[in-house]
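Below: a set of structures, written as structure tokens.
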Structure I
Amino acid sequence: MTGSFNHMVRSLSLTTSDKRATITAIRGADFHHRTGLEDTALLDAYLDADEDVSGRLSFAELESFQRRTMQHIKFADNAIALRPDQFLAAGAGDCDDYTFYTASLLRFWG
């Protein structure tokens, strides 16, 4: 036996041996259903927060995600809060944009 494992998600008609693809299918579909957001860069950023690809987000991974965000996103005051996908695309925003981005990450991970 090679040690490979197939993941099956019947509700999505998906069978794959790639755990990240399985997580993406499950979390991405639920996230889109709940938020209406479907942005590849945003989903990749949220998936990358799960550093050990466990399918769950630990507190340490959340802290790491926030540190990376602070390093790569510039502060820019704006009058209207940006959606998380807009915030990521702009590469800049203020406190409420950062908060919505992080809250959206938590929504993504359930």
Structure II
Amino acid sequence: MQTDISLTSDTRKLIIDCKFTPEATQQHYEAQTLRSSHLFQINAYMDNLQGEWADDCEMMLLYPTVNIPLSADYTHKGHKIRIRTINLNQDWQDIHKDLLVLIS
């Protein structure tokens, strides 16, 4: 499997999967839920981690947004998983700053 973005430092490993969908969530009965197919994909990345990545790797699903930001955190199989949005309707310098905040 090929990840969209894989970042490593001396202290962290982070896999970011970028999605470009009109909505980050889906309607399930009366509730808004995260898209299960995207969560299954992030779980597949976790299941296939090998070597140094298998021990302590963070995951992020990243969606574009213009109006409603989304931020959710959870842990699965010992890995931190973050769901985030980024506003692409701004100057590139602000997008850059926001991306740096997301990975910090």
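Calculating percent of Cα pairs over 24 Å apart for structures I, II picks out I as the one with the greatest value. Among candidates I, II, the computation of distance in nm of label points 7 Å out along Cα→Cβ at positions 64 and 88 that gave 1.7 used structure I. Given that helix-only ellipticity at 222 nm (-39500 (n - 2.57) for each DSSP H run of 4 or more, over all residues; to 500), derived from a single structure, equals -17500, which label among I, II identifies that structure? Answer by label: I.
When distance in nm of label points 7 Å out along Cα→Cβ at positions 16 and 32 is calculated for each of structures I, II, structure II gives the greatest result. Determine which structure produced the value 2.5 for distance in nm of label points 7 Å out along Cα→Cβ at positions 80 and 96, calculated from the coordinates; the candidates are I, II. That value comes from structure II.
FYI, it's all coordinate maths here, none of it is from the lab. Just so we're clear, the structure is a prediction, and the values are computed from it rather than from any experiment. Cβ atoms are built from the backbone, for glycine too; each structure is taken alone.
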